[in-house]
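Just below sit the structures, each encoded as structure tokens.
The numbers here are math on the coordinates, done by the rules we state, and not lab data. What you see is a predicted model, and the numbers here were worked out from it, not measured in a lab. Cβ atoms are built from the backbone, for glycine too; each structure is taken alone.
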Structure P
């Protein structure tokens, strides 16, 4: 589905056909930026406050000055106006990108920053569980480093690009990313959850997964449903092979259940339970 006609740049609206990014853009040249991908239904942006908190946290880590519109939360009104301009009233993917302003090479000459918002129609106005379970495997070629940036959604996504190519070449649906210590972190664009009896396991943030907005919601739901939560202990491939169910989560699709990892096959009973509860809290 084509991305819509108007974009938002620093509070102003431009036709996509007339807009171009400078070749000196620091996100383009150096990966000096962050982004948030948000799900929207009509003009209701799901978990917007959580997205904004994560974005501002990342900008502080990168020593970027936060634009007033983002700091104040006024950007939400700007995004809703963009949705109206693009005549989007059902399911929408919103991408909010921030980047340090032009100048300098590796060392910037300013910490002022800019933001761009793009919108795109998507089919799922609500979160819907995939009918066909995913087939996944581990990505063996590159390990994820554990550092200050590990939990952020930065403009440098080469690890995930290469994992995506690996999955495409092998005709599988997704790949599990392994960190430098050999533990499970996440998949290409999602956090990962294991179910064993009434236990739910997910990699700790200290092992380097992106601090997913949907991850936070799933842990909240797990607590509501009285699952025993393990999110502070490292996860291995053996844990996955011992699990009853396996699902992955992100802000756009909500939950996707996994059918197969290597020789292991999984059920999806808990995935159905969780996605029903997710829709209850996301679309009040």
Structure Q
């Protein structure tokens, strides 16, 4: 693409996720600490006479229906909000598993909003992001954040120690709406903090006092999550193993890139059918990654 704009759509990880209430309209209220992995999809846009989308990358086949893709919905929503025709040629390079609890679709929509806002020279209305999905708002920021409400309230989190991730998906997809529907039990309390321990080990211990309230419900739909969590937790150097979002991806926290990489090799060796990735937590600048070519 000539004069194209490229935006990285980083995978979202919920280090903890508390369900703290439920609104009268059925939406659940959340309190979550969100970070972003170096792993990312990529959105590329350029000017065109109509709106089109092509998809490539390792997980392109999982998105067979391009006509209703969240990327196109984001483009149309931004165009409608800014009173313009939705005209752009968009390419999505899909590297993040689909329906995996790490915000791939939301990150793609957010990156589309950012890329088209630059192409069309318009502003992104937060209401547009929220209309597209609860996680799209935080993915627009692509920065370590506390997220609350139904995703509309974002606050910068305090500085965290350098963290490295192992991400494992056991090859199952879990629908977010099904997990929330199956959630039962009392609501949790918010668990925000003002200062984080400065070592990865102490921070992981700190997170043990927090949890992912959707885990039990996700296990009802995908028992393989438990197997994946146990496999991650058994790797050398793993400081914490937990499900992200509504599943089915499990993350492990590590103090070094080498430990995370060795853990990835071990899990891949024992479970070659699983999707496995290792790398760092993104140290963002609250602007996302945007380049022209």
Structure R
């Protein structure tokens, strides 16, 4: 007669902690606290009569017994998951892309036909919420973010800040930012315009209309409502066609960059790896385009 198996939940907690190398990451994946993961691991150790983790400084490392158990558990747990969730292929062939509306409109969508042509069986869901979306485990999701590189994520391409306006507005205001009326300075409420304004000597406090979306801020500038300080990557398509022009010579490196963020439990999914590889190629071309930019 076979011995009884330990609780499945303890096995799941151990496998996640061992695979991710961190109790906190395992807790995030399983929607638990690190303390709950620790209790489940201790329960499994008591059940097996073996020490599976050992503390080395501030880190928990697998023992030899822990490594052996992890090697034996991976396949059976994956098979059990597939038995309980019988449609895993849907998660592997549907890709969710979480990003900002401005980044989607100005950068992602004009390029996305290339990925669609290369991967016609992949269904794309583009979410443009400001809030981070957290899908269930095994759902393929990537995020394209504009943030500080030190906050995490893979650097795709850096960016620059510049002031843009409709041609008639730029001509009327002239190139001296110190003379621009505060009422004609548009603002993006979460942008880095104050950095550019300080460097250019422009009005410290913009008093024109304010917007919570960088793309809408550019729409307002294009409509002739004033000058907008924005990112070159967003403005470049409009600068190329001439609906916007650079209103001041200063091109200031941005403290933020464009990043790819992938959740660890989705990073190995084939569709995520395929999209990330395509994204890196597009980002490399964008970096070259931004570097080569010169005002008309």
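The table below lists the values:
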quantity: Top of P, Q, R by Cα Rg over 2.2 N^0.38 Å, for residues 69-188 alone, largest first; calculated: R
quantity: For mean count of other Cβ atoms within 10 Å over residues 101-108 computed as 20.4, the structure of P, Q, R it came from; calculated: R
quantity: For Cα extents along the principal axes in Å computed as 90, 44, 29, the structure of P, Q, R it came from; calculated: R
quantity: Which entry (P, Q, R) yields the derived value 0.35 for FRET efficiency 1/(1 + (r/R0)^6) of positions 29 and 117 (r between Cβ atoms, R0 = 30 Å, to 0.05); calculated: R
quantity: Structure (P, Q, R) behind the derived value 6.3 of mean projected area of the Cα convex hull in nm², for residues 149-204 alone; calculated: Q
